[in-house]
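Take a look at the structures below.
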Structure 1
Amino acid sequence: MTPLEQLVLDLERHASGAGWDAMPRLYALVEAPELHEREPELAQQLGVPNLPDRIAALEQPELPADRPIDEVLGGIEWPERVKGCVLVMERILLPETAEDDMPDEDPVTWASEHPGREDIRLVVGVLRDGSRHSAMRLRGHDSDDQVLSGPQLVPGLADALASTLT
């Protein structure tokens, strides 16, 4: 398992422990040795091992809730020392046939009350070298450890995250 894969799964477990109905969270990824060099107290506080192949996730300030996530990501540019980023967010999945019945006004409330809805948590990570990994948990499987993961689960969101690194 690559360091990015491990980190994405660790962040999914962390989010799972915090429960559902959480705001999106964004993390900057930095190389562990650099964190130890620049911020030794923070590295120690976070329990980040000083190993050459490890990356550390640094949670960023809360994202604006009044704007779509793609718009928020479009305004982010990471400095060169940030090697990647991870976004943790929740979304609602609806059956394919539900789209035909979606109202023009207040579709979010309609979707949240739809009887066929499924809540999901997405954790998507990207690195400057092009590496990607994602994890997805269905709310209905929160009590077990059934997490889907792979590099191409949420390609559009991974692309949006990758654009913050250029």
Structure 2
Amino acid sequence: MKIETTINNQKKELNVKNYTEPLLDVLRRHGYVGTKEGCRSGQCGACVVLVNGLPVNSCIYPAGRASGKKITTIEGIGIPNKLDKIQQSYLESGAVQCGYCTPGMILCTKSLLDKNPAPTDEEIKLALDGNLCRCTGYVKIIDAVKLAAKKLKKSSHR
């Protein structure tokens, strides 16, 4: 079965085994390996991608539902020599340790800041709920979101 979708602003035709095959498996098979496999039950957030701007756990999201939709993976946010302001903020805040949860955290941050450029601590915590991190204790991650909001606000005023 084939589905047509847009991934990181590029139109794609993806081979899927069936409608219910997890989007995570399809993305990784097609080279989007920044999307991490964690729990396979939608509990950890390691596999988060954006579908039409909203975070979804790709391990439980049927690939067939992605047909005609816009998907953003971590590969669509920035590149190693030209990081996005959100990625740079995570680095500067020390919010990246092992890095396994980072793609999902960054994508949830992007979704939040696209809708709400000045979130409160509670709004940040709510947006990141469902993304588990065993390394940082979340304080530095929340700091990273706040720094990203400041950086994005500054760049929009120029």
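Coordinate-derived values only; no laboratory data. These figures come from a predicted structure and were not determined experimentally. Cβ atoms are built from the backbone, for glycine too; each structure is taken alone.
Here are some notes:
- When mean count of other Cβ atoms within 10 Å over residues 20-27 is computed for each of 1, 2, the largest belongs to: 2
- Which entry (1, 2) yields the derived value 87 for volume of the Cα convex hull per residue in Å³, for residues 4-83 alone: 2
- Structure responsible for 0.10, with FRET efficiency 1/(1 + (r/R0)^6) of positions 36 and 108 (r between Cβ atoms, R0 = 30 Å, to 0.05) calculated and labels 1, 2 on offer: 1
- Label whose coordinates, when mean count of other Cβ atoms within 10 Å over residues 52-59 is calculated, return 16.6 (choices 1, 2): 1
- Structure from which 2.6 was derived, distance in nm of label points 7 Å out along Cα→Cβ at positions 76 and 124, options 1, 2: 2
- For -8500 (helix-only ellipticity at 222 nm (-39500 (n - 2.57) for each DSSP H run of 4 or more, over all residues; to 500), calculated) the corresponding structure among 1, 2: 1
- Looking across 1, 2, the calculation of Cα extents along the principal axes in Å that yields 55, 36, 26 traces back to 1.
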